[in-house]
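Student: For reference, the structures are reproduced in the following blocks.
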Structure I
Amino acid sequence: MIPDELALAAPDAARLADELLRAGRPFHAHEVLEASWKSGPPHERDLWQGLAQVAVGLTHAHRGNARGAVTLLRRGADRVRGYRGTAESAAEGGRPYGIDIAAVLAACDDLAARIERRGLAEIPAADLRPKLLAQTEADGPVGA
């Protein structure tokens, strides 16, 4: 359980949310991301809120709610897309706090489209555990 008063630095929040998503715990990732959205600087609000909505979309998928999953995956991706065009995102090379925005958007768009076309039954469990970060220690060194 994530405490209501959670306060993490943005890089730590991104790492924890990534770990939770990869572990198949999107609801808990949502709580971490929501805390960052509510406590972070206003210019990052779309990033954190969008990622929190993506996590809720994944939660709906895990619980068998295809319609809710598609809606929240798309809504979250749209918010993250809005952040991608900001000066802050550009200055961070499109990877604020190690978050691979392009990969997150591609995964959300692909997953939402597949769920909408075929439903949840044909979606492999691994596809409901997307990476948030571009590189983690668990992935090994870059180029490995």
Structure II
Amino acid sequence: MPTFEALALAKQKMLDLVEVAPNVVPPVCKIMDYGKFQYQQSKQKRIAQAKQKKVEIKGIRMRVQTEEHDRQFKQDQIEKFLKKGNKVKIEIVLKGREKAHADLARTNLQEFLKTIITPYKMEEEIKRYPGGFNVLIAPK
């Protein structure tokens, strides 16, 4: 249908002529109430956004000299976070002369990761930052 006829038909029905598929030859148009269409689109977008699962990144910090009981407590916290579906960022903080023993901190973090029972995958490998080492894990 020619454009001017479609526009006349839309005006007669007191509606809008909306181009639905502009890339197709010939372009596809629809006669509809554009305000109502926009409202329905925004409503669908809000519903889709509400259904999205929001993943939080929880953080656990520890030192090289953290004692066994505290490590066990942190391990339990991490497992709880993973079971809830959250990602966990584990940091080993190095202060002062501890920075000279970075290799010890890295192995310490690797050993700690082996103690976590809940299945997980490493989102980011163990990496060095100025204050120590960190790793990001997520539930499988």
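Student: Identify the structure, out of I, II, from whose coordinates relative contact order in percent (Cα under 8 Å, 6 or more apart) was calculated to give 19. Spell out each step's value before the answer.
Tutor: Values: I: 24; II: 19.
Label of the originating structure: II.
Student: Quick check: 28.3, 83 is what I get for Rg and Dmax of the Cα atoms in Å, calculated from one of I, II. Which structure matches?
Tutor: Working: I: 14.3, 40; II: 28.3, 83.
Computed on structure II.
Student: Let me ask something additional. If Rg and Dmax of the Cα atoms in Å, for residues 41-104 alone is computed to be 12.2, 39, which of I, II is the source? Before the final figure, lay out each step's value.
Tutor: On the way: I: 12.2, 39; II: 18.4, 59.
That value comes from structure I.
Student: Thinking only about distance in nm of label points 7 Å out along Cα→Cβ at positions 17 and 81, which of I, II has the largest value?
Tutor: Ranking I, II on distance in nm of label points 7 Å out along Cα→Cβ at positions 17 and 81, first place is II.
Student: Upon calculation of distance in nm of label points 7 Å out along Cα→Cβ at positions 57 and 121 from the atomic coordinates, which of the structures I, II produces 1.8? Could the numbers behind the result be given before it?
Tutor: Numbers: I: 2.4; II: 1.8.
Of the options listed, only II reproduces it.
Student: A value of 1.0 was computed for distance in nm of label points 7 Å out along Cα→Cβ at positions 65 and 97; which of I, II is the source structure?
Tutor: On the way: I: 2.4; II: 1.0.
Label of the originating structure: II.
Student: Work out the source of -13500 here, i.e. which of I, II gives that when helix-only ellipticity at 222 nm (-39500 (n - 2.57) for each DSSP H run of 4 or more, over all residues; to 500) is computed. List each step's numbers first, then the result.
Tutor: On the way: I: -19500; II: -13500.
Computed on structure II.
Student: Figure out for me which of the structures I, II the number 12.5 belongs to, where mean count of other Cβ atoms within 10 Å over residues 25-32 was derived from the coordinates. Don't skip to the answer; put the middle values down first.
Tutor: Values: I: 22.5; II: 12.5.
Answer by label: II.
Student: Please state which of the structures I, II yields 6.3 when distance in nm of label points 7 Å out along Cα→Cβ at positions 9 and 113 is computed from it.
Tutor: Working: I: 3.9; II: 6.3.
Label of the originating structure: II.
Since every read-out is calculated from the coordinates, none of them should be taken as a lab result. Remember, it's a predicted structure, so these values are computed and weren't measured experimentally. Cβ atoms are built from the backbone, for glycine too; each structure is taken alone.
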